[in-house]
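Several structures are given next for inspection.
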Structure I
Amino acid sequence: MIYYTSDIHFSDEKIRRVCNRPFDSVGSMNEAIINKWNGKISAEDTVYILGDIFPCDGSNADEVTDLIKCLNGNKILIVGNHDEMFIPLVKRSGLFQDIMHIASIFDGGREVVLCHYPMMSWQNDDAGSIHLYGHIHNKTLPEIGEYYVGHKKSMAFNVGLDVRSFVPLSLDELLEGRN
């Protein structure tokens, strides 16, 4: 099975506070994310992480690498803005099957365009392809306006942990929820 998530921000106190994550500490946040992940994801599953595994301030890189080791499944990283400086570390870790900035894949016969950032237009969007993104955490996209929230909304999904109950979701789960 294929799953998607974004904006884990392991060990990030700033994100825990700013995004109002319902945890008393980064330790309890890290533990909850790992438990929810491993309660759903098996060793055979593939999870696309659409960026921002690391804290905003660039700290705790080795700790984050150790936490990623605790996550079940085959992991593929779509690089986010807070991952850029850690690409050499991520490559050396061998924890990811692949590392990309953007990808187009097929999941159950459906084309899916993966990017850390929300896009107004993406590959084959007018032919029904689906766009998954992160970056905006629990915010909406008012600056993009009606174009995005109108006809495009049904085919573009924020997969960030902050709006997905801190657990990766399948494409079918995203389509069923339609938000």
Structure II
Amino acid sequence: MTHCSVAGCNGTVLAKSFCQKHYTRFRKHGTPHVVKKAGVGEPQDWVLKHVNHRGDKCLDWPYGKVPSGYGYCIWNGRLERVSRLMCTLNYGPPESDKLEAAHKCGNARCVNPSHLRWATAQENQKDKLAHGTHNRGEKCASNKLSEIDVLEIRGSTRLPAKWLAKKYGVSHDHIRRLQKPDCPEWFWL
């Protein structure tokens, strides 16, 4: 494909089947489509309007997102992850700062309060494994590697990480993390 996959765009493909403009939007907002610029207080009003939302379907955050898909907004003068904010507004503050707002649906863009809950990092990682989203946002995706590849890498501690990285198409930092004895299983599955 030589043209952008966005309907009506004839730009030349740069990455992920998008032209420069749409790829930039995809990286910045999680979608290649035009993202409405929020007016002053608009995201906060949206949160307040949807704080008591109930339903089975995901409620996607329509404003600013990071490439991993998580939405952010300014709340009381601080930049907050919207899923954490919605969890706090619905269930109260977490018992510990170490608790995370876990998505039952696996959709990082979702802020439906009935899809969120407080969970430990370990519980959240188990959820991410179940949803197949455990390496979202990683610079180097483990899913490029088969289980056999990972076992070979973990057993090749004498070979240079740079050489292994080139062989397997991942970063040398990723190789080093995989070779550490305390590397958590969720990182390499």
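No value in this document is a laboratory result; all are computed from the given coordinates. The shown structure was predicted, so the numbers you read here are calculated from the model rather than taken from an experiment. Cβ atoms are built from the backbone, for glycine too; each structure is taken alone.
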Item to check | Identity of the structure behind 25 (criterion: relative contact order in percent (Cα under 8 Å, 6 or more apart), calculated), options I, II | outcome: I
Checklist entry - Given that P(r) over Cα pairs in 10 Å bins from 0, in percent, derived from a single structure, equals 10, 41, 36, 13, 0, which label among I, II identifies that structure? => result I
Checklist entry - So helix-only ellipticity at 222 nm (-39500 (n - 2.57) for each DSSP H run of 4 or more, over all residues; to 500), computed for just one structure, reads -10000; which one of I, II is that? => result II
Checklist entry - Of structures I, II, which gives 0.25 when FRET efficiency 1/(1 + (r/R0)^6) of positions 78 and 166 (r between Cβ atoms, R0 = 35 Å, to 0.05) is computed from the coordinates? => result II
Checklist entry - A value of 11.5 was computed for Kirkwood radius over Cα pairs in Å, for residues 62-117 alone; which of I, II is the source structure? => result II
Checklist entry - Among the shown structures I, II, from which was the value 13.9 of mean count of other Cβ atoms within 10 Å over residues 22-29 calculated? => result I
